[in-house]
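Okay, got some structures for you below.
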Structure 1
Amino acid sequence: MTTLGVGGAAGALVTATSRDEIVAAVRAADAAGSPLLVIAGGSNLVVSDDGWPGTVLALASRGVQLGEADPASGAVLVTAEAGHPWDELVEQTVQAGLSGLEALSGIPGSVGATPVQNVGAYGAEVSQTLVGVDVFDRATDQVKQFSVGDLRLGYRDSAIKRSIEGGAPRYIVLAVSFRLQADEGRPVAYQQLASALGVGVGERAAPADVRRVVLELRASKGMVLDPQDPDTRSCGSFFTNPIVEAAVAEALPADAPRYPVATAGQLKLSAAWLIENAGFHKGFGLAGTPGEELAQGRASLSTKHTLALTNRGDASCQDVLAVARAVRDGVEATWGIRMDHEPLFIGVAL
């Protein structure tokens, strides 16, 4: 049930196909004192080999509502159910002539997970178009509406994510609303994407063209799910790009990428650069490569992208973590920077 393909058995599995069924399942698990793990696409989870002793709630709610364009601004309110596959929503909005989500094409998982993680790629983040979410508050036993401001979104972070304890958050996302535009497309904010589109950074491109190119770029990095490609048997980027004090960033070699962030005196680094320049190359851990002894080739860095930890077919969770620890510790030994993991860890620690 996860894209990484590791983890033990569930104590009990409940599938919910509507908001009412989600709320009822959460109430039942909480009333029974059963530990609750919420899962949808399973694209951001690293689950223990021991499995989950309580209830696994699988969100399978589907549906998208497209509002009417505002005559003055061209804004369109789009609301999707939490269990709706994210990339299907992106595809539907692009086909409807709406811009705002196209740079986030190809990201696996569900709509409901995107505000939890403040998902981002190619210069775009969910926070740029998010209006709000409908949630079930387990603490008060009420359905509530949160605005984008209520979520206190950060880099791959949110108030919902910070409420997670033992696998399930206090707030269970039921639906998510976005404000998109009926226009010719948003300014392209990422150099690699702009170059592939043949435009300059800050110039506009048609949403359909952006989606096509993003899917091509992600596929080249093993970041579009493909059952035939073991490089896609992962949870995406395993490490976040570290945000450090400017003095730490400036101590790195001149070619180390550095990006501005909202906090004065800090810079964001490239986790991929740190990994590669600490001696961990694509395919690290595969049979016949450095690191093979960690998991006997069952788990490795992707052969296409050093930010992804992959299950080569029969890896355990501990196999994946062994490779991850080696990479994390090697980066820290080389650069003095300790990277944080991006996916949620369930029953394990790095």
Structure 2
Amino acid sequence: MASVETVAVTMARTLRGLGVAAPPDASVAYAAALAEVGLARRSSVYWAGRATLVRRPEDVPAYDRAFAAVFEPGRSDVGEVDEPAVESITVLVDGEDDDAPAPATEEPVDGPVLTLRWSDREVLRSKDFARCTVDELDEAHRLMADLRLVGARRRSRRLRPSDRQRGPLDLGATTRRALRTGGEPLRTVHRQAGDRPRRVVLLCDVSGSMESYARALVRFAHVAVSGRSNVEVFTLGTRCTRITRQLRSRDPDAALDAAAGVVDDWSGGTRLGEGLRTFNDTWGVRGLARGAVVVILSDGWDRGDPAVLGEQVRRLQRVAHRLVWVNPLKASPGFAPIARGMAAALPHVDELVEGHSLASLEALAEVIAR
């Protein structure tokens, strides 16, 4: 009597000859099943192969014919399985432009057509700004215009009408409504506290070490300012410069040119601690950063005293609602906040996030809105 391995290999070879896929792992599984059930009972042998060699319902007839050919070679109804008709499928690779007309020389095709669509925008969203070409950066800047930056909500002191019968009573509105019903206040009007978005303060490092990311991050700041939300933008290098007014132009190129015109330390040295001290003393601690979501966009490389940077970040964190540090290098493999400035500031930062790509800036917008 043939061994279970011989039977399994013979069945798999016969199935492959009839056009049924029978991979080696299926033959091994069939041999293991035969070792359990044995070769004495034909029904057990049949169902063991049916469970291990057949992957699709449409392959059952071919399996039956292969089983008969191996175990009942004298049967006259076992023959070659007809070759399946090969169906021609046309694959069309289409881009994003749905309205693009088909080429005039395109010939009509017979049979089914499979259309595959691709989008280079998904690749661009995750690509590091430092590795983008000039054209890719321009496209990323255009896509960045769809971002909406809104600060986290906070309770407002101003009351607004409430649809529910709770909260302080609005006597004026209740009296006016009672005049419509003969002076009887059948329904009272109440007020409730509203909410409004917090101010967002962006502090963007434009020093030489941030040259690969500074322009994209300032473009992100322009999108936030031009969205008419409560956003303030400053640059940090060897000094602190306020550029909110320059970024209010609807034209992004004109806005960035205007900002570059007032920032004298663009692509220069880095003294983050001194720049933050200027911001805290002149604008931040006095009120601009109080209760705001403050975002520092920097790689943390600082030539100044790290103790000064740590102290100024601590001052800023004490008055801000949340302090978020955006480091484009965080996405690098093996990143660790070991730069002197980054290490000094990290204990006082509420959240450290990436900022190297369009997708990371979209995630940053969600962090700011929380």
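The figures follow:
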quantity: Given -12000 for helix-only ellipticity at 222 nm (-39500 (n - 2.57) for each DSSP H run of 4 or more, over all residues; to 500), calculated: source structure among 1, 2; calculated: 2
quantity: At a computed 13 (relative contact order in percent (Cα under 8 Å, 6 or more apart)), which of 1, 2; calculated: 2
quantity: Comparison of 1, 2 - label where FRET efficiency 1/(1 + (r/R0)^6) of positions 46 and 318 (r between Cβ atoms, R0 = 35 Å, to 0.05) is highest; calculated: 1
quantity: Rg/Rh (Cα atoms, Kirkwood Rh) - structure with the largest value, from 1, 2; calculated: 2
quantity: Value 1.00, calculated as FRET efficiency 1/(1 + (r/R0)^6) of positions 190 and 262 (r between Cβ atoms, R0 = 41 Å, to 0.05), assigned to which of 1, 2; calculated: 1
quantity: FRET efficiency 1/(1 + (r/R0)^6) of positions 30 and 342 (r between Cβ atoms, R0 = 25 Å, to 0.05) from the coordinates reads 0.35; which among 1, 2; calculated: 1
quantity: For distance in nm of label points 7 Å out along Cα→Cβ at positions 70 and 150 computed as 6.6, the structure of 1, 2 it came from; calculated: 2
quantity: Structure responsible for 1.00, with FRET efficiency 1/(1 + (r/R0)^6) of positions 198 and 326 (r between Cβ atoms, R0 = 35 Å, to 0.05) calculated and labels 1, 2 on offer; calculated: 2
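Any read-out appearing in this document is the output of simple, stated calculations on the displayed coordinates, not a laboratory observation. Note that the coordinates shown come from a computational prediction; the quantities given were computed from them, not determined experimentally. Cβ atoms are built from the backbone, for glycine too; each structure is taken alone.
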